[in-house]
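Visitor: Pasting the structures here.
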Structure 1
Amino acid sequence: MKNFILPSLLSVAFAPLLLAAPPNVVIFLTDDQGTLDANCYGSKDLYTPAMDSLAETGVRFTQAYSHTVCCPARALLMTGRHPQRSGVVHWTQGDRKGSDSQNRNMAASEITIAEVLKKAGYATAIFGKWHLGAKEGHGPLAQGFDHHFGHLGGFIDNYNHFFLHGQGFHDLYEDNVEIFKSYAYFPDLMTERALDYIDKNKDGPFLLYAAFNIPHYPEQHDKKFEARYKDLPMPRQSYARMISTTDDRMLQILNKLEEHKLRENTLVIFMSDNGHSTEDGARTRKNHKSGLKEGHYYHAFGGGGNTGKWRGAKGSYYEGGLRVPAIISYPAKLPKGEVRDQAITAADWFPTILDLCKIKQPQTELDGHSILPLILKPDAPSLHRTLHWAWGNGWAVREGDWKLIGNENQPRFLGNLSDEKPESVNYLNTKPKLVQQLLQQHVNWLEKTQPR
């Protein structure tokens, strides 16, 4: 009889240990995806099964904030800290072999989520866009990633892998080695490597950071989505094709997790780095290094994103530039199919991941907060009483429904988010006391976040 009882008792005793396996972590960061640009966010003209499945198996946020452009958003996400602390206040160096952006790179002393997870025994990899500095000693491998495949700068043509602004430069690297894969579609290259990474690390735990370079221009979509959107007007048609192209690569990664029965114990975070682009008019110059003909168009056709009632787009401090889609899904531990309206930021993912992985926070001041309390308790308040953003000479500060936007030390717009048409009325001259209060908060915040 003992021979039958003992295994049963052992299975009960060790069950908590088996369930306590640390979760894998997958971060999907899309590039220039607008506030409501997923089917699950109300854009019913879009086909986004991967994003929708994350919403069904997790918690979707309606008031998630990233940043106004790429670089500071990635610093927020990777460090859990305001980008001012790490020197990411203007465009970072993109060309490893050049001196663009005055050799500006994120401070090597910053501690990234990859460094913390690696120290805790995780395998770590990034596939896609880095954009926190290309200089040797500042790339992904110097910031905690075991493996990197992708580009170091802001964007690339998906087929020739050249940055297209100015005279251009080639920007495709694998583990610090420049590689050449001309005519190979970059979203497929990075996804194939991500799938192979899961195969090789299925016994985990691992961090997989899929930093997509799409739907960012140039809008070079997967041809299989042409027919689906043929009746949509431009520029929505082109943009919709890019959204579905992005979603399709996310779906491949999610399916690979399912294949290895890893999905239940994998923490998946999805977010965009900023709002949709309304940029237009950019064409390649004469004698461009990519070999593209002079006048080749590569911009975003002036828009195509959906912000609903929210004003603005990428590059602005209005809601359409800052408020982005965001979802967290961890089927083994977190609620499914729920929505939270509290304000969160990209900086919150760092401490939230550590909280869920039961890893101690590093000895550095974080600006993000673990959002696990409000995920588990729908009525829990946001931990962000005041929100701050700054990039170049521009900045914004929000408290309650009021947001003050300025340039250098000069406030220029005071808007209210509770208006029927949010941020459509400038209250700058009618609420001078509030303007001064918010301006002082901004000044105090700038002083607090200066690099020490």
Structure 2
Amino acid sequence: MRRSGSLAFLISVVVAAQACSSGGTPSAPASASGSAATTSAAPSAAAEPVTITLLEHMQLQIDTEKKLIPLFEAAEAKAGKNVTVKLIEDVLPDDQFQTLLTTEFKAGTAPDITSYIPAWVPDFAAAGYLLDLTGRLAAWPDWTQHFYSILRDRTVEADGKSYSVPRGGSVIQLFYRKDLLDKWGISTAQPASWQDFVDRMNQIKAKNGNNPPFVMPLGSQWGAYFDEGSINVFSGAGATLYDLSTKKWVVKSAAISAAFGYMETLIKDGLVPTQDLLSPNPWQPTKYVKFPAGDLQVSTSGAWAWVYDWGPNGAAPIPDLFNKVATWEFPSQSGSPFVYAAEDWRWTISAQTKHPDEVFDFLKFMETGTALAMDNTSVGDPAPRDDQQTVAPYSNYPYLIAAEKLIPSGKSFVPQLGAGKYGDALGAAEDDLLSGKVTADQAAAEFQAAATQSLGADQVEVAP
């Protein structure tokens, strides 16, 4: 959260695109049709002052919000309202931010609006912390007319209601060092099946000094449930992890066993860096040191990697990035490659907010036209809606547009209540598989037992 050769061609000609997109802030965020962003509620005759709070924990988004908030406030004033947005800056890693947000929700001091990864939404919604947005979204024409249906569907929780809105799209894929494969005479064609991929990785390993060539999130240190990781192995096996008809987690099936078998092959063949994956912060030595240095040749990542990870201002810049790096779709057991499509982050509004209309107006503002284009390009997200491709600065990022076009056809897994427990059980089983303590069959059995105990026997099922 994958890419066809046509995207590789597109991105190779846009090295200067990021520089082109860093122009000044527009005078007023426009919609995709060029009109100024508007709010839905009628102006208050008294124009009573309202302050809403926005909590942000990513610096790149903070920098963008500081440019956009005055424009929203000006648009509200033009509509006869007196709305101030108080930006609360608290730059933290995701896990610490989740702890902070949980504490504030429980204490009744949560911000009016914030955003975070999709996997947190089901638990927060079930706990009653989030405002039900179903009616407001139904009354907003953009929601059904322009947001991708796969992303709209992902916001629907077990109770049939929506409590979140995708802040940006997400297309996860395999990034590979095209420059090195070309140098070594190794094919860069899309590997279709798992066996194709294993064969290709072994070819690379024979050329790179017999080192593991591939990294993906596996095990508890990175987070097995994370969309970038083993979910794509299970998707490649055709596994159902959550049965929507019974509302139960699937803890055993032939497809799940096949997925563990594929992971075992990657490990036994020395194709993944097991020691790095078993160590704290495994992304640091792999995605941010070895891949940029060319010592590791294939890595999973999302479209954000072009900006956030390896771009000129990213965490670990790769010079001449677009000529050195290209992408593949994920291979599958059946030989049908696929992309993983979802959203990067989701906006949610606190159920305790005293100003739901004004906060929802701000959410719509951030999800429309120039404001959305600035927000998405600040972190390298494809747009979550289909009418952004001509809106600057997003229009200057053809590689994000190309990724966006893959969203409707991508595979996806919607986070469900209990996903954290399911992921913890999966991560523990993968740890033992990585360390060589168990076989694939034993890891699958270990996972089944742990997930059943954690979720409860009445919340799980066994499938064919």
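Visitor: For FRET efficiency 1/(1 + (r/R0)^6) of positions 94 and 206 (r between Cβ atoms, R0 = 30 Å, to 0.05), which of the structures 1, 2 scores highest? Spell out each step's value before the answer.
Guide: Details: 1: 0.65; 2: 0.20.
Checked 1, 2; max of FRET efficiency 1/(1 + (r/R0)^6) of positions 94 and 206 (r between Cβ atoms, R0 = 30 Å, to 0.05) sits with 1.
Visitor: Suppose Rg and Dmax of the Cα atoms in Å works out to 22.0, 86; of 1, 2, which structure was it derived from?
Guide: Structure 1 accounts for this read-out.
Visitor: Here helix-only ellipticity at 222 nm (-39500 (n - 2.57) for each DSSP H run of 4 or more, over all residues; to 500) was calculated and came to -8000; which of the structures 1, 2 was it taken from?
Guide: Derived from 1, not from the others.
Taken together, the values in this text are just the output of simple stated rules run on the coordinates, not laboratory data. Quick caveat, the model's predicted, so the values are computed rather than measured. Cβ atoms are built from the backbone, for glycine too; each structure is taken alone.
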